[in-house]
Each structure stands twice: as C-alpha cells, then as structure tokens.
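Have a look at these structures, which come just after this line.
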Structure 1
Amino acid sequence: MNHIDKPDAFDAEQIRRKVSEVRTIAQGAQPEEQDGGKTVELNPLAQQIALQFRADSYSPNMITGLLRLLEFSVLFTIGYAITTFYVAPARELVLFYVGVVAGGAALGVLLLHLVDAYQIPSLRAAWRMMPRILGAWVVAFAAMALALFFFKTAETTSRVWFLLWFVLGAVYLVGERQLIAYSIRRWARNGTMERRAVIAGGGEPAKELIRALERQPENDIRICGIFDDRDERRSPSVVAGYPKLGTIAELVEFARLARIDMLIISLPLSAEARILTLLKKLWVLPVDIRLAAHANGLRFRPRSYSQVGAVHMLDIFDKPIADWDSVAKRIFDIAFSVIALLLLWPVMIGAALAVKFTSKGPIIFKQKRHGFNNEVIEVYKFRSMYTNMSDPTAKAAVTKGDPRVTPVGRFIRKTSIDELPQLFNVLKGELSLVGPRPHAIQAQSHDRKYVDVVEGYFARHRVKPGVTGWAQINGWRGEIDHDDKIRYRTEFDLYYIENWSLLFDLKILFLTPIRLLNTENAY
C-alpha cells in the first residue's frame, strides 16, 4: 500500500478504498504463528477478567429492535381493545378497524424511528425526547385522519374511539419511555446491555482513545483491557486506568474465552505496516474490528465510518451474522430441524437398529470438534466404525475400503445418514443447519493440521458450524488426501460467511439431498 503522509481530509470513497485494500491484504496473508494451533497461555489477570465476561450481553441493536416490536404490539393492542369493547363494530367493519389500528401503530413506530427516538442516547433521556415522541404520535394521527377523510370513511369511524386511542397511546408512550430510561441505565451499570471492547495497541494513542470515549455522556462501550506487543518503555502496563493484559497473541486467546463484541485498533492511520501486521493476526476473530480515527484529523462523510458518540471509527471488519440476523438464523435452524426430525425419524430409528444389531458398541459416536470461535463441542453421529478400531481424534482420515468401517457404516456414510443425529446438536445450539462443517480437533492433511495448511483457517469459526454447507454441496466432502482439498473447502466456507443470507441457507438446505446423490468422495 502507498504510504499516507498524515492527510487532513479523506472523502468517503478514499476511506472505503483504503479499508478494502487493508482487508484484502489481511485476508490473503500467511497466518501468524499463534494461529497454528499452538495454545497461548493467558496470564492470571487476563484469565480472571476473561471469565468475568463469559456471559452474553444484549447489544443496543437487539434492545431497540425489541422496543420497536413492543411499542407496535402495545399500541395495536390498545386500539384493538377500544375497538372491541367500545365500538363493537358490525362484522363487515371489523377488518376495516383492524386495518386502521395496525396501520396507525406501524405509522407511529415508523415516525418514532424517523425522529431518532430509538437511539440509545434518546432512550436514556426520556423527558428531553418527549416533545419529539408526542409530536410523532400527533403526526401519525393527523395522517390517519387525512387518510380517513380522503377515502371517505370518516363517517363510519367513531370519533370517541379515535380520540381515546390517541390519548391512551400517548399516556402509554410517556410512562413506558420513563421505565425504559430507568432500565437502560440499570442495564448499563450491571452489564446486561453493553458493547465489550478490547484495545489493540497501547501508549499515548490508547490513552487518547479511552479519554475520548469516557467524555461521551451516553457511551455504551465497556473496555475490558489493552493488548500490545511493545515493552514497558513504549506501552505502559496501565493506560488511563486500564491494565495491559498481554500481547496480541494473547488477545486472540482472550477474545476466544470472553464474549467480546468489538476490537479497536488505537493506531494512527499512517501506521499502515503496523495496522496490517495486527490485522493478519486478528481478522479471524468473530468480532467487529474498528480502527480508531479520532486522532487522525480526518473529515469524514457519511457511511465511511461508525461512531461511538462523537468518536469516529473506521469499519475494517464486521462480525458476521450478528444481532437480528443471528435471531433469524436460530429460528430457521429450530424450525427446519424439527421438520427434519418429524420427516426422518423412521430413517433414524432404522439406522440406530442396524448399527446396534450388526456390531458391538454404542449406537451414537461422539467426537470433539471445533465449534464457533474455536470452542470445543461434542458432535453426534451414528457409529460407523468397529468400536475397537474407532478414532475419536480423526488423525487418520477414513479412506476408500477402510477396514475400520462396518458394512452398515459404509452405507450410512455414503448416504450421510450417519450425520442425522447432529440435528440434536442444532437444537442444543452447538451447530447450525447450514455453515462450515466442523472438523475434528486433530484432523490432519499429510501429518499437518489444517491450520498449518490453510491461510486464515480459523476464520471459518467466525460463525457457528453447520450440518451441511456451501463447500459440501459443491463437491468438497469426504476424504482429504491432498492439501488443495482443505484449501478449497475453506475458500468456499469463507465465501459463505461473507455472503450469508437466509435465502442462501435455504438454497443450500434444499440442494443438499440432491447433491448427496453423488457419493463419489464419500466412504
């Protein structure tokens, strides 16, 4: 990349090009040593702090999304209740009133959104925002009144119903917003609602960043610690009251142990070589990665940055499948897993009986594999090998004609019936229906672990692994007897992560049975 000589202004397009260039180079870089499967031991302080942040928190996006849903539901319920108990409309008018109530509640929520009433600072300052909130509710009713007038339906509409709904809705919004303001302040204090961040890079830039964040009156960032490779002379052990918890290698391990939302690099934009070195190590983590830009003297345009209060940050990487996307994907997983179990239970019972009565040993084989964020999970399969010859570590991959595989095991492996118990892993939340396939912890290609073969291998674990995946339906399943096979699998997995959508999941799910008819590489 070209050196930047401390510019004083960047437009949005320049910022996007620079960030895209850094991202591309980081993703294509050779993995650093700590990504090679070697465990980095955290110091006692870092371990203690990481364990404090093991529990999940609720992001502001989730809270505000739930609030929109709550307010629509309650405003609709108020209008519907008045319609039912006061108006009691004739049967032919019921749908009309329900439509007006639903439209009015939706319009009210939309207008509240347009006046920024769902921003966290606005939710904290309930009384300050009350003129905007009530103004939005007034405009919503004025728009409904105009619509009723122009569609010549005002004569059939109860004026008392209309006024009563307006008054009770306004009273609800005033009382509810006071309760929400109190709750948000409480959630911020007890850690229920916060964005947990770690800072990469110490010294004076980190100190300036922390001070800038602390000056924000409505800051929802919880700084969990600082990590830096530099020694005490250039990066003190305590910066602005926050301890330096270790090196960048330890940061990777810390982020895999704690539930971290954001990683902030506190370096000037001109330090490109240092930033790139950090990103080579950090981009595999399932967190938002931001570059603090508060001290660069840059003038920004919209969409080239994100903000914490008035603190500008450049968006380098976003956490994949986050917030409401993760909720939608979880609902998708549960719904289709239940459907699959209802349809396939005879097949599963038949497979279980066949395994039980044709060879000694348990019906279900459990194997430790890498899950989301490199966590170790136990994946279920129908046992396909002789018990005394099984290989829980998967160091020796199954090959064509492998004597360890039973006759029944050969059939259920070719047809992928052996994978069906993983539907229970999905219901437990350890797997997704669609995602990168989870590999055994000790899985190897030519005596080398996959992470030593593939650049950025652990980036596959930025999302929950799946029962089926984009790589599998494109033919990359079965034995890995060549380094290119794991490289191609990883390439397809990363493509899936970058391009995820529910429609993409649906496409993969419905193509899976068709592609399983090709059993060439399955044995």
Structure 2
Amino acid sequence: MKLINLFLEITLKFITLALLFSQTSCTQQKSNNLITIASKGKIESLDPAQANKLLSIQLISALGDTLYRVDSNGKLEPRLAKERPKLSNDGKTISIPLRENVFFHDGTHFDSSAMSFSIKRFKEIGTLNYIINDRIIDIETPEKFLLLIKLSRPSSSINGLLTSINLTPISPSYYSEYKDKFLNNNIISTGPYKLENYSPERISLKPFEKYWDQKALNSGINYINLNTSSSLFSAIKTSQIDILLSNSIEDGHRLSLNKSSQKGLLKEGKGPAMQIGYIAFRTNSELLNKQKIRQALSYSLDRELISKQVSYGLRSPLRSLTPPILQINSTHQWPKYNPKIARKLFKETGYCNNKLLSIPLTFRSNVPSDKLLALTWQEQIKRDLSDCLEISLNGVESTTVYKQLSDGIYEAVILEWTGDYPDPYAYLSPLLDCKKIKNNICEEGEAVIGGTFWGNQELQDSLDKSELLVGDERLNELRKVETIAAKGLPIIPVWNLNPRAWAQPNLTQPKFDGSGRLRLDKITNNNEQN
C-alpha cells in the first residue's frame, strides 16, 4: 500500500511539473505576441514565379514587396519603385527609378539587376507567365537603381502588371541554382517578414529587422491549415486561433461570423471584391450557339434571389465582368432578371408550351456555393419558366473541370475568376480574348481555354486598342468591350465576393490592400500596445 501511495505521489508531482512547464511555454508564446492565422488549404509554393493560389499570394505579399501596390482607394502606390513609372514618347519603354538601401533577407542589396533577374526568371519559368505574354521583350539596367522595361508594343495595362505578386523580387545570389526551376519551400525577398519555418500545413514568419519601410507591428505570424470549414469556424469561435481568413469557409459560417462581429464578439475586416463568379456557355454547341437563347438564359437568372439564398446577401449581385473597385462600370451592362422577356425569347426560338429546352449545368462539386447556386437557379426556373426550360445538374471536381474546359465538354459551367493583377484588362482579356475568329467562333485564344469558344472581331479590336490608350479614352474602350460581350453573352456574371477576415476582440481590426490581400504587418494586440 505504501508503495502504491509513493508511486501515486511521484506520478502527481510529475504531472504537476508537466503542467507548469506547459503553462510556462504558453505564457512565453503569448509574450512574443505571435498572431495565429488560419484558413483551409496547403501552401503549395512560396516561389513568386510559381504561385497561383490565393493563399500563396497572400503569404508572399508579407514576405516580399512589389514595384507598386494598389492602395485601399484603388490608386497605384510606389513601393520598391521610388515614383510612378514613366513612359517614353512611343510608349515602348518604361523607366522606373528604384529605392536604395533595400535589403533582401539574406543581407544582399536590392537593385535594378536583382529586379531584372526576377522578372526574366518569371518570364522564362513562371506558371502564369502568359500575363507577360510577348509584351516585355527586354529589360535593361543602365544604372544601379534604374530599371528600363522594353515593350513590344504600347501597353496601358502594364502598370497593373507591375503590382503582380508574381513579379516579387528575389535574391539573385540565393536563387543562383534556381534560375530555371522553382524553389517552393523558401523565399528570400525584401518584405516586412522573413520565413522562419515552412511546411505545407504550417509556416511561421518573423519580422525582418532590416526592412526598409515601417516595421511589422507584431512579433510574428503563425499560419496553420485546417481541413474543413467547420474546424475553422470552431477554432475562431473558441479562440484557438487569432484570425480567420474567409476564402475557404462556407457562406453559413461566414454569416454567423459576420453577426458575431456586429455584436462585438469578433472584429471583421473587409477588402475590395476582386473575385467574380460567373456561368460560361459553350457557344459552339447545338444547344447554345444561338445568341437569343443565351440572352433568354441571362434574363432568367435572378441574381438578387441567388445572392440571398446562397450567401445570405454577403455576395453582391454582379452584372459586369470587372469588380467595382476597377471603376469602369458606370452602368451595369448585362441583362437584368426578367422572366417575361426570357419567356418571349424562348418562344421566338421555338420553345415553351410543348417543347422544353434542356440545359445541363455543371458545378464544381468541391465548391459548396457552386452547388447552392445551381440548385437555386434550377428551382427558380421551375417556378418561373417550367414550360420553357429545365436545368439538369452535374457536379464535377474543380481540377477536372479546368482541365476539360478547352475540350468543349461542358454546355454551361459555374466558374470564378480573380484577375492576376488589379486592372480591367486582367479580367476582360483572360475571359474574352481570341486570336483566331471564324463566324463568331473562337478557334485559338483565351476564349477556347475558358470553354466559351466565342469570338467577336469588333470586341477584339477594342480590347487591343485599349492597350494603346490611357485615362478616360482607355476606360471608354474597355466599356465598349463589356457592351459587346453583354450582347454576345458567352458568359453571365452572377456575383462578386469581398475577402473578409475575422479577428479576436483583443486584436486591431484586419485591414486589406487594394488587391484584396490582408495586411499582416498591420495586425497587433491592443492589450500589448504601449
């Protein structure tokens, strides 16, 4: 018995010591003011040349700088560039003076050679190097802090391109063995944070002491990946994490967190809506090759109802292919919901009464809002136009959808798009551009890759012309592009979505830049401020 009591006494002492050690460890982590941020999704790469997912782009924006940034008002703000870009008289040379006394995380200096190295590397191996296409033909470095970008033709959208995370400069000395291959598990750039630890599920960042601009307001960031919307929702509600990013949670959870923020239980930050959701039609098919049928379908879509039913009003109805912050849409171009006009158009094409038009609608099965959108539209059609139209649903995993778009497999498919940089051209060109058009069918170009196969020479001429213009003349030409597309209707825009972040009450309110990225360096703990 004595032996048992002695054993229990030793065991209790061991447990007590373990608990004390655990509490000491937690207290120490708290005093470091580390901010834990969570979302759903593995970090596939931290290489600016490889990054194409929202999460990677978000993290790289904290680990690096770009030449320019779009501020919260949508204006171009010089970052590593010292001032706004200057164009030559012929519009084919961009002159960019660079900041001095900027260091990479490995201690080497940033200069024009480093910027040239980074842009050329992206042009050669970049996953999204199509955004440069053949526009940039050479880069010159006549001075240590002067960059000259030579263009094949004038390009007014190049200013937006210079804000792209893909053009984040990296240290040429560190990447000397990675000129023609990716380095996905590390990054040596110039940002306010440098990488401390990396794994696909968890990374940690700590402030860069030699950062050239205002230092980060916290002592570091821990990012963790949680697998489901439910686990993310539970983690922020129970204070297991400090901040939750909204890009991977379901709309029901988004609504609940929005209500919690209104009660003061959380702090919500909202960025500009850069993501648009839309339905793409295969215009070279027997079902959808008639513009009048696509027009009827466009009038049949009740965006207000869909927004309310699917997202509880948190997704804004959209009748444009460009987000509001880009400010080219003084009027909404696409047809507004009107079942009477839809019925009239269906009748004119031989449907209604005893003949139904049957449209197969594909949604991405791993995107909950897609399925809800499809179901809501299907039920709305049954209510409004059941004698003219029926919609059958088909769920396909998103990776498969994107692989098969150019094969012309999907008659109608729900998709989304976020421009690679904040400029109207970065939305209109990837969705509408066509290099080879025959009888309004696109045979080569982005419209083929996007699965619409729709081409219009007048639209293409306006899109190309917009690259030669600036200011209001350029915006007017881009509005013309939208007007033509809204008549041709290869695409129906449905909604756009603001990025949101929710923070615990002891933290400052999350802030976003004009590209929809959370400013990690601006987050701090109110309880630990001086």
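Derivation of every value follows stated rules applied to the coordinates shown; laboratory data play no part. Everything quoted here is computed from the prediction, not taken from an experiment. Cβ atoms are built from the backbone, for glycine too; each structure is taken alone.
Assorted remarks:
- When relative contact order in percent (Cα under 8 Å, 6 or more apart) is computed for each of 1, 2, the one that comes out at 19 is 2.
- Ranked by FRET efficiency 1/(1 + (r/R0)^6) of positions 73 and 369 (r between Cβ atoms, R0 = 41 Å, to 0.05), structures 1, 2 are topped by 2, which has the highest value.
- Computed 141 for volume of the Cα convex hull per residue in Å³, for residues 321-456 alone - originating structure among 1, 2: 2
- Source structure (of 1, 2) for helix-only ellipticity at 222 nm (-39500 (n - 2.57) for each DSSP H run of 4 or more, over all residues; to 500), computed value -10000: 2
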